[in-house]
Structure 1
């Protein structure tokens, strides 16, 4: 009863916050041009702590301004600021025309240069639903730009993208099958264009960077913004969209160690002279082997996008992406020993040549409608359909012996995933008296179904004829190759093997960001109601429903510096099977975050410093008493993760770009559920490093005979690393981790050459854990020293 009263009071406060009467106000309308009278798109307009960006035609509109005289500033990032006095009168329009100290040709050169080298972003994509600069958002959001990904030669989501974000670690590699990223003490959720694409613990398929525009990492409580996401955070892969400009593009060829051959094409243009119908097409084809014998990962992708402007206010965009993968057995990346980690050569493999490949087809389609009601209100609706089919196998040992022999077991892994998602939300700006309101409200709905057959397995080796890890022989296995029965449908096999996961969810949310003191002080009040019905592994459907509030506070000390604080309640449905048949409860908890954001050198680079505390109840973890054939879970109890994070990125000097970040993370069990004896209060949660430091530096010579030549270097250091799963008494922890990369590049006109060497020190790098039931250690190694060379031509 008390909770219902509090919820009702909170909703009333939220609604009444912008329901007061309107005062008489004026409007400012203007156009920003170059010195040769051409429009300047994306110029920055600042007045009374209100920030606007000009449209493609150089125009801007600011409404609901209180009468008075204001100082208006206009600039294009990296160039001089023009200031002008503006008189605002009630019920009148003040017309402003400003010419910046930049020509159209210079503007074009700046845009090209920025596209190549810009590591810093000022605003999130529309799919995050935020309609304001990142420095005003009361939350830590980091964006990995396409330029950074290209400079680092990142080719997929699991290929090093996380080095650009503080506190993000990836513990299992899985041969580029999926990216399991941990941050702030938990595995974070994966999103694509604002849609949660997680349908099991083993997905989604890693996105290729050929069709990726940038990646957004939302740190901390993401549940309100993005539906059912973990309070530790999420990442959102934003795909490339048409720009509406005349035809342009680029073609790239990459060659590298271990037989990497990769070609990409990106074409962006119009299909009519008026620019109403525009397109984007990205193609990729890749073959890649491994530093371990008999491993390969070949893939191609096709990603067409069409965008149609129905009128000046409405745009409809459709995109489809196909990712096709043909790869070796997905479990062959592990190595095993009873003596400890890294006991075998770095190129050791249990892979068996002759096994059938794993084939994956990943389809995703999005239909997005954006309608601008007026200059203050916009409606967005999006429908998404994602389908994933996999036919293949995995591998895990039946037995690992002290003498280095083992019995390898191959198990079937056929799977299918289907996700249907619908979203509709509205963004708006309005004033009530002296209070500015930035409003967000909407509806999310999704249906997810996953099925998998893990029920069939086959030992490649036998007792007396084991596989010798010290002297491996990869001839025909003594027990021959597996022949799996696929005569029945996958659905029938998955149901028989209790390999199904199903979820249906609905979320309603409303947020008002109230701006006081000319919008210097911003108070965010929000509430979300979530309903989820789900079942897993043959269990009965569980229903969860919860109202969760969100309160944020942000204060702009000046146009460069802002402070923020945030409180958010967590509600995350989870799946699992309890040994005693008990009902699985959703995760609940509280999240607190505070920080400071600062722009430096007129916005050329920025820093974010944040501190946080996340508390969770009812979180499931793997039952330590499981045998090899069991998949039971246990309730952990209460878990608290807290830490400090620092991110810095941007252009420090002309041609010098830098990304630096540091994270301190401490995640522990604070209370243990009744009956749990394998863990105690105070134990660390597995799956993270207490200290994580990343840096990436890129410098290009600006003039002289070596103009266009550049050098880049970066490192990742992780200290006090934990294993990726619960161990037992005496389990060895992971050693500290240090990886150094570096390279050269040359850029002239439309041509660019990029060469990088990874793991320059040729260090044996790995992550792993201890498997108590089998009595052995297992780990996955990273590649020793390796290199890539890319040739890119823009047209």
Structure 2
């Protein structure tokens, strides 16, 4: 709407002072002028075509149509291929699609796609070519690009070579306005690597393999790394709130609660197609956007990201990745799952996977190797609730074939949660069931044994209460659950819980049998489970609970003495330690599985902020109170390069390696003690040298003044001589009194 001047009266306007010709209204015209439709949004320009004659052109157009119709709708009449004066084509063509969206899809999916062995297509929107030309971004005369000299870059995984030789891990701490990266020194003060003020505006986040440190700003996201911690990548998503990496660090998703607004002057990387979108998927290597999505196109519902100050009201990450980064998928809740192929971001088979009522899905965290299946596949697990008379359904689907591998029908379902084991060997579906009256609730665990033939499903029905937390052992086959007899919302204070351990039986041939209950610990306040990334050790904690902040450290492979004839697997479960960290809000294992960090974040409360550091047995190594302490995060490690045989050999000879490590630790500790003794000896010697120097200076001053070398001895000699000479020496009489008890009697008087 244009500005109104109706409030001004005619007598307020003096014609002599108001010259229309001299008024500059260009800013108002630029702001309120209606932008007319250009009409070229459906056109694209295709370069990189082979040069052909007029007779060969129809054949080339038909061949090109196969590529073009794979992303949209066009025809031979809508393709214009200019010819040169020599009768040969000019190696480019104008193509009109049926809609701007199809033109945008052609740019996104066909750019850099090979047409044949010798020619590669380059596809641009006609409006972009025109706009860049008008803005002077395209020179009329061709100038050869300047090739920069090769510059060796820093190794992005240099942190794996610990200069101390002790194999330490790094971590990042965010406290106050300062972000610092440190080496872990166990009981000693952490060794600082870098400390920077205002490094981030909200939070920091490691990439999954530890290559990059992410900082979040109003202008976008920055990636840092290398020995000098230089800026490596920039992703210009304004007012970004959250980020998520693909498992192999090839791609990045950014989200902002504010829709993107691309100015008329343009954006360094985003285009008008990204205007109004909330999500952007980026290629990390090139720092270029692959595709953007609006908020209404993204899934709606549930959990919040613990690292972010402003978390969305839907699951995060909203886009989930396959284990090998070849696919990314999003949920259209209640209707379908959209699977996109990377890096072109085209919809798999041009259609979403329709699943009535689908509530959630999750990719297998590792590439599955199912019995008898030799073709490539990734697995997606999903569930849908009961709709009318149709039962609830849990399914496993193979991608890219979209074939259902296994499905399971369930009844009386209130909710379900999907829990993959880290190697994709098992999928546990935690099913909350209600009674017919819907007044009581219980939980069953439906375990899909993915790598076995036919994917059998085992039901663990030893649990009669509601499960509020479940966690698989990484690279293992055991799990821990936390249960309660009453819903958390039914009481003003957190309910009492029980912690239960489960393990599969071992049958002949080292095969894996059914899952059995090991032990249950009652009357707890625990609500969180944290397995060591290497398995075996687990911490069961009480997080964000005013009733307690307990930490229970367990070893599920305890190798202590067993009772004679003991065959029960519970003999291997041992509680190693119990600790407490008041106000604890977060717990995290280091990637080696040797240390556990707990901290109280100022993002969640302002009481006793700081951190504790424990070893895997629960022994407290360090504790430090830090004002405005916000975040601690261990730096992840990439997967080991050792083969399975080499890893097996190391595990077999672990005792021999441990002796070497223990000797090195003892030498390091003793060397530290020697350093302390040497420092003290140096201080003592410095004092002795100073004392001797002062004595020498004093002797020189006495000699200059004619004084004796030792005035104390001289004074004593003078006094003694005076006493003897005057005969005033007096005898001194000493009296001594001695008492002796000869006999002692005692009488009792009544």
Structure 3
């Protein structure tokens, strides 16, 4: 499919009637509700982001949360998903010049948000604002209604700003020597322009200023009823920001720009077509798919890009993507992109490799952002993404280089969470003993690379690294490195070293090989259970062996006990008041028993019944969880949606299957939410899931046919669908407990 280059967050508005009217026939973008999940259950909400797919320029109304009655100016750029705005624009009328502020806060009304367009009324000023973005530029339309002078105030939080006539040039410093630049111009020439002196007004003699929270202002005379502002952004220079604007936006026609954005979104979202009974289901689906395009972003500008990974400007025809929170997105967002846009996925993986080359150490990035690799979270799951792409046929990157970068990330870099240090004692222990040792209660931390707040997370790191090493073994096999493959396949079983056969939990051990005691699998581990796990407790990490579910079943004593343990996960009470539970485990929300729908390590858990002879329970759980936690309303996302990490789970699950084990070219069948869903794959083929007799009650699979042949197993391979095809599912309101339940019908584990 066509690639879309986009990068940043900006809030713009459009009051054109054509967009306010509901179309007679809904296109995919018309189902998107950017406010779904804008009020959080506990932690971070979703943001109503206005942008183009994977574009550099992203914006949203800047306010504390959706319930706030003021917005902080009009942000011109937000430097990363959830990041701060780099510049603000404040349109003001009805006050004296001496009362102008660096940034004005506005009350607002009649807000309308689309992925490609925003409009709002600043009600106290009675000013109407409209906005539409391109990839690296955007356009505001400000409509003033009073017969008084009007003002536009441009500010930078930390940088420089200057004006030349109707033009503004600005910069703002970010972290790690990264600077974002702005060029803006109005279609109306101001009668006065210059530096804003708070309490005095506009100094027309001072046209340039550097510092913190500095601003330049334009004054327009009485009778000015409309001002258009178009602008470009860049990470290279103000001149490049102007080039980006000139290339993308030739005039001040906001309606045409919004219409173009609408078309681009329809093409991106149209990569999957769904036919169903309930419009709300389509809204949840397409809103989730829209969220999958929030990151990463292409920051290539006319064949050049600034890389915070080495502080240099590079020339490269291949787009450079960053701001990818891999710990979240490797699970389902990257596998989804492999199906619908493998060209962009190729560019993203090649960007990982360029980052690796640009950094001081040849280590694969773990959490690449605009300002470089922040090395957040635990494990190195970019390795999984690389293994998954190659296993599914992507051949557009250097696998040998990728393998070296991946292996170095495991063997040379420390495994300690949130650290960019080289390997030390903790890593030597892991590679010798096969697990990360935990501290006993009261034992002082002496390992310097361990983060003071994030702790060792020894169980989470051991399990996550076992998966990464399994992925390394997969890549080594693809490269015919048989000795390496054998070595890493053996290490991929290291999770066994922490399995407690008496409790069926992964239990932390100290450096002497003793299980930490006494132990509470709900609460031991301090804040976020980080002393032993990570954000989630032992009940979630009990299932964190996606590369070898069959072995986990055996460790637990077989299918029956495995299923009992699964069931109990959804039934186990919190054990304390909600207040106490969430005070300690604020990421562990969206609870059904001890299961957390709101955090990514849980996403594969409801699919595990398909491995243990009860695929009908997966079908039941998926529908129940989706109905409980994902809805077309302001609280319709249960937790911390990290730019596609959770939303891709929704997209896959509503279609009817899920990639439980990225790196293994296999998909596990769940239960669809539509009568028909068709994936228009990026190789030009179509794969459809057809649910006969579907209704919300008819969630149970009675029988299945894949590409004309009866299917009696609850999974299929990527090879089965890569040339297109149809999965036909006959649905009913009562579980068929025989379908897909045979021992030899279970999805493959470890090898395929």
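Thinking of 1, 2, 3, which structure, once helix-only ellipticity at 222 nm (-39500 (n - 2.57) for each DSSP H run of 4 or more, over all residues; to 500) is computed, gives back -7500? The read-out comes from structure 3.
Each of the structures 1, 2, 3 was assessed by distance in nm of label points 7 Å out along Cα→Cβ at positions 86 and 542; the largest value belongs to 2.
The greatest value of mean count of other Cβ atoms within 10 Å over residues 54-61 among structures 1, 2, 3 is that of 3. Here Rg and Dmax of the Cα atoms in Å was derived from just one of the structures 1, 2, 3, and that gives 26.5, 83; the source is 3.
Each value in this text was obtained by applying a stated rule to the coordinates, not by laboratory testing. All values derive from a computational prediction rather than experimental measurement. Cβ atoms are built from the backbone, for glycine too; each structure is taken alone.
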